[in-house]
Structure 1
Amino acid sequence: MSYWDDNMDGLRWAYIARWFAAKRMVEQRSGLIVNVSNGTPNPGDPSYGVAKSATDRLTVEMAHQLREYNVAVVSLYPGLVRTENILVNAQWFDMTHSEAPLFSGRAVAALAADTQIMVKSGRAFVVAELAREYGFVDLPS
């Protein structure tokens, strides 16, 4: 149950943070909200899968509500990110296609600079695919 609570608590706080951010962006009549999520096509981890599915639904709903204020909302799917915890436990992961944390940051910067971002609002994007589209690269591993 604590694992379920951890995942749902993260979703709750994401919702609250986006609510406060959206208020400011609506006032400015522009902005970008990026929800970090992950496609979960394979069953096996209900807590994680439900939380990520809910995050993606939050993206769709908020995009719909904020479109008239020129505020875009997207979900971003990073790959395996080389965080401190992942690096400490690297022997348990296939690090072949792992990503530096900066790689996701570059994706957010590219999205924020996109003058046509509203076309993407309400959708989910894989960081590596955005890298090909926008032409940014990851740091070497």
Structure 2
Amino acid sequence: MVDVSIRAQILDLLLELKKEMDLTYVIITHDLSVVYYISNKISIMYLGKIVEMESKESVFNEPLHPYTQALIQAIPTLKGRKERKIVGGENPSAIRPPSGCRFHPRCPYAMEICKKVEPKLIEIKPNHFVACHLYEK
């Protein structure tokens, strides 16, 4: 956590170095503004498992996983209030995660299979992967 102006300078420096040296970064953060500013591809994780992976445009504009949807809807805007899906329930234990899909205790779309079977990360569209039983065929 640094001052906003210092953070911007650091991020700009990282982007400059990335371009000049053809670098790849792995950035782990809860700050979605940083993710959007510096990333090309994004992996969204919930309790240590990747639930969605795609380009930043696709993840921010067309989120598929219910957790990703809730994260994106929680981003404040300058345009005023927007309709948000509130994720209910309490965060499960990371030490003893729930069986099946780790998000199922809080998911508004949870089905019986979600409680029992961990969803696999599958490609829904070219290069857009999601781990959710809603998208299995």
Structure 3
Amino acid sequence: MPDTKLSQYVVTELKTPNFPAEFVAAYKKFAKRILWMDKNVVPGAFQMNCSWYLKPTTHAAQSHKHDVDEIIGFFGSDSENPYDLGGEVEMWLEDEPFVLTSSALIFAPAGMNHCPLIIRRVDRPIFHFSVVTGGEYTHVK
């Protein structure tokens, strides 16, 4: 992409934080990260992560919360039936599990404990994204 006055706002390459090598290796076993944006990639941006989930795992995300709101999405990859997730994802909000088999958006308000995230079954790739309204993806205890 040509370097123009506004090209800094268009992200077409994966630029992630310096995650620990063991985290990156574990993530690659079940998912393919596509793009990442935060204030370090584009100054002033909030944080967004996009990935394809490719295999089941119990190690996707552990219980945590943020001091800002988060939206989490899961979408099936069948364009003829976009509401069919093409798999099964278990997502916890506080102490309540939700088993998803349909495309879904989840809102986790600031301070709400969410996860674990368990990818139980993947029949077709599942598109996943998360948006944290702060400039970086950070957990609070």
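The figures follow:
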item: At a computed 25 (relative contact order in percent (Cα under 8 Å, 6 or more apart)), which of 1, 2, 3; result: 1
item: Structure from which -1500 was derived, helix-only ellipticity at 222 nm (-39500 (n - 2.57) for each DSSP H run of 4 or more, over all residues; to 500), options 1, 2, 3; result: 3
item: Origin of the derived value 39, 25, 13 (Cα extents along the principal axes in Å, for residues 50-97 alone; candidates 1, 2, 3); result: 2
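All of the numbers you see were taken from the coordinates with simple rules; none came from a lab. It should be emphasised that the depicted structure is a prediction, and the values quoted were computed from it without experimental measurement.
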